[in-house]
Each structure stands twice: as structure tokens, then as C-alpha cells.
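Coordinate-derived values only; no laboratory data. Computed from a predicted structure; not experimentally measured. Cβ atoms are built from the backbone, for glycine too; each structure is taken alone.
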Structure P
Amino acid sequence: MSEDGDTGAAGVTRIAVDGELTIYRAADLKVTLLEALRKSPVLEVDLSGVTELDTAGLQVLMLAKNTAAADQRELRLLNHSPAVVEIVEMLNLGAFFGDALLIHS
């Protein structure tokens, strides 16, 4: 997991998640995402490097989405890896995340 530099001019912070987004890393990711949301009005999470996603990782992403909405901030999930797309589509959560790439018409 890496945070690309600092917050940009538009107040956008970007975090890239690499490797497994599973129960073994969920607690660390939760802290990272919630801290970034607290500091920035817009958080972009690049998921292109995610090789595995389980329900613990998915719960962290859902918590971050709900926290952002409650705090009137924005969470954007970007560059979904095949592992992310598979789980989100299987559980029909595209609409929850509001991601046009995952919402089928």
C-alpha cells in the first residue's frame, strides 16, 4: 500500500493498494483509509494492484465509503483489478460503490 505524494491542488489524495486485500491486511488498510479521509475531501484508491480481495477487505472499502458519505467527503475507487471486479460483481455491489465501471445497464 502506498500513498502517492501529498494532497493535490484540488484536495485529492491518492492511495494505491497492492497485493492481497484480505483479513491479514484489513486492519492496516482501515487505519490508512480513515486517516486519509479525515485529512482530505476527496480520496482516490487505486485498486489496480490488488491480487486478492476477501470479505474483510471488502468490508473496509464499504466502511470507507460510508464514512466518506457521512462526513460529506468523496471516496473514489479507481482502476479495479480483475480480483476486485470479480468480487464486487459477484456480490452485486457496483451500485453501492457508485462506480460506473461496475454498474451494468
Structure Q
Amino acid sequence: PIPAIAAKTGMFLSDAMKSGMQVGVGWGNTLFHTLPFISAKSLTDFKVISLLGGVGVARRVNPAEFAWRFAQIFQGDGYLMPTPAVVDSVETKIALVERCGVQE
């Protein structure tokens, strides 16, 4: 079922992505397999943000690779955050933003 789902999802994403968008992406086997089915096009001011920061182990499907390849398909910019996407306190968030360059 993954090839059929990946093909339909890839076609949907091809149509749904527009210039000026900021798209947060996750990862996974099915999502990774959508890449060959997405029609490449040049979008302006298109940003892809990996929503899974701080992942220490990547096996067959790497979240960073999916995010940058997805951005590349649309000639956009990819943002990879080597920090946790969810933190335990406001103080931790502030520390990451102010001291670790996560601001943008």
C-alpha cells in the first residue's frame, strides 16, 4: 500500500505547494516515498522547516534528508533544527532561542 499512498500524496503535494509558503514537515517511510512522485517546480520565498529536531539516530529514513530534499524539489530553503521541537519549559525555549541560534 505504500507506493499507492505515496503516489497520491506526492500528486497532492505537487499541487498544494505555492510560493510564499512556510511548510513544517515530519518524516517517515511513507512520506519519504512521496519524493519521486512530487513534480519539481521553482517557488519563490518557499521555506521547509523540519519539525523533528534533536533526533539522535537516523536509520533508513532520515528526517533531515527528507526536509532538505523536499525543499530542493521546490528550489526553496530548508531549515533543520538540531534542537528538540518540544521542550519542558518556557525557560528552556528562551535559552534555545537566545543562546543557540534557533531564533529564525
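To test your reading of the models, identify which of P, Q gives -0.29, -0.48 for log10 I(q)/I(0) by the Debye sum over Cα atoms at q = 0.11, 0.14 Å⁻¹ when calculated.
On the way: P: -0.29, -0.48; Q: -0.38, -0.59.
For log10 I(q)/I(0) by the Debye sum over Cα atoms at q = 0.11, 0.14 Å⁻¹, the value -0.29, -0.48 is produced by structure P.
One of P, Q was used to calculate distance in nm of label points 7 Å out along Cα→Cβ at positions 16 and 64, giving 1.5; which? Don't skip to the end; give the middle numbers.
On the way: P: 1.5; Q: 2.6.
The correct label is P.
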